[in-house]
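What follows are several structures.
Just so it is clear, none of the values below were taken in a lab; they were calculated from the coordinates. Just so we're clear, the structure is a prediction, and the values are computed from it rather than from any experiment. Cβ atoms are built from the backbone, for glycine too; each structure is taken alone.
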Structure P
Amino acid sequence: MQRLIPTGDPDRPVTFTEAAEPLPASHEALVRVEAFAPNRGETFLLENPRSGLLPGKDVAGLVVQAAADGSGPAIGTRVVGHPPLGGWAEYVAVPTDSLAALPDGIDAIHAAALPLAGITALRLLRAAGPVQGARVLLTGASGGVGHYVTELAAHAGAELTAVTATPERGQRLSALGATRVVHDLAEATGPFDIVLESTGGTAVATALFQLAPGGTMIWFGQASRTPATLDFFDFFAGPENATLRHFHYAGAPYDRDLATLVRLVDTGRLHPELGRVADWSATAEVLVDLRERRIRGKAVLTTGAAR
């Protein structure tokens, strides 16, 4: 089979190679990949790839070999999956607790855009607590996670202010339910009950001081790749009884969250934002554009494996 592997070249970060099909463990199903979605964080791993790195965590396709332990979907089931690695290939072994079946109404392209960004959005909002009627500030809102958070929070009744770089990106966020869209964090009008911060750098301190007394700020990303400095003396002089939390989405099982995302898409309550769809022969170019933030929403690559 064909697989994409890192090259270490920032201008062409992956190349094709021939590889043996994966041998699934007893709790894994073998999936023929029809589409996969790279994440911006994965592009950073490709800059100085560790030996043996096999990227790929967001896939959709067809089960061609069911798990030997009897768990998970049967052969012939269309699925979306979140394997720990190896998804940029014609076949991938996926733990059955990281798979969800797809209904006929969701194609592989839209399904592949769901896992990491969608699971992050679901778990981030759970960590934030009830958002109905809450004033919420979301930075870095035009990425894959930001689109899902915006739509989910708006449906839950949040009054959400989204921060994004351009008016074009802001229009889509407004359509998804953002109450207000600003293009600079300094333009946000607080205070906010909840701040969801994903850019890092100077935004951390700026966003923190937008909190209402007793508010919560959850720091879940570092999109700017700029270190953040926070003076805790300033923090103590800021919003009284404020809470600062770190968040990371990871931790299997993922199947229930994937099934929730699938259900929301199937019922028209969640809409994957596809910024780029291309054949996987263009993966290297797409990865560079994703790293350089030239793609709004999700990028999805297709393998041509759909039957």
Structure Q
Amino acid sequence: MSAVNDTTFTHAVFLLTGLPGQEDFHLWISIAFCLLYVISIVGNSVILFIVIKDPSLHEPMYIFLSLLALTDLSLSITTIPTILGIYVFNSKEITLDVCLAQLFFIHTLQCIESSVLLLMAFDRFIAICIPLRYTSILTLPRTLLMGLVSVLRAVASMFPLPLLLKRYRYCRSNVLSHSYCLHQDVMKVACSDIAVNYVYGMFTTLSTVGLDSLLILLSYVMILKTALSVVSHGKCLRALNTCVSHICAVLLFYIAEISLAIIHRYVKGSSHLLAVLVGYVSLLVPPLMNPIIYSIKSKHLRARIIRVFVK
């Protein structure tokens, strides 16, 4: 399809792209994505089912974990079917309204995931630094309220993005860089002044993912300081061991997310293949790995999962 010239947003049609130069391997790539999709759906669904059904898991840590699983599940459903459509059916066209909806859900879910990781860091901070007040601070109503606030913050932060994009006309190339729609990708093909979108996108990134990552880092500085002050070496290791799964989840999410933001905003002329691969990692690897990480590291959760499947 040729580029959309002098066309209003409501009539635009974009073309999504797969891995550049790998067209001969689309079938094999689609098999890999299909397996990834199934594992992500099953893994996060199992976590949700176990936490909901087992009253002994109705604690702050597992409530936050279930919210993380729900977010990852939604992120997989939002992105992977579109990706599979490209690799299996060569279905690359996407209307602008669908593109807007997809980018809103992708960015909102990523913001929610960032917030949940911050809440989980706060949970570990309370449990290690002030354990005697854990139950009085993280009550069930307060835990649920924190989760609700995280969702509302994400929706409020990302809702203006599609509205801002809707104002533009698109007279440049209608080919997007990824297999799904992202705000920073769509705004680059607008023929209007995108200064407002650029500034607002930067603001939302810094006020959500940027702020959350700094607070998580601060919480772990305090956790490490408290753990190292413990006289018993064994107690120190046990305290830090409860944070390993969360640290892995944080690294999986933030390294890829920050790398993708840097590539889109600051790296000029960077490899298209690199940007696509980092985009896949940022969206698809956390939903795949988080259930595995937490199932392996949490003995309590692992025992519940085994008991359910044995029955």
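Figure out for me which of the structures P, Q the number -24000 belongs to, where helix-only ellipticity at 222 nm (-39500 (n - 2.57) for each DSSP H run of 4 or more, over all residues; to 500) was derived from the coordinates. Attributed to the structure labelled Q. Thinking of P, Q, which structure, once mean projected area of the Cα convex hull in nm² is computed, gives back 17.8? Checking each candidate, the match is Q.
Compare relative contact order in percent (Cα under 8 Å, 6 or more apart) across structures P, Q and report the one with the greatest value.
Q
Each of P, Q could give log10 I(q)/I(0) by the Debye sum over Cα atoms at q = 0.12, 0.19, 0.21 Å⁻¹, for residues 126-221 alone, but the derived value -0.58, -0.99, -1.11 comes from Q. Here distance in nm of label points 7 Å out along Cα→Cβ at positions 238 and 286 was derived from just one of the structures P, Q, and that gives 3.2; the source is Q.
Looking at Cα Rg over 2.2 N^0.38 Å, for residues 166-261 alone for structures P, Q, the greatest value goes to Q.
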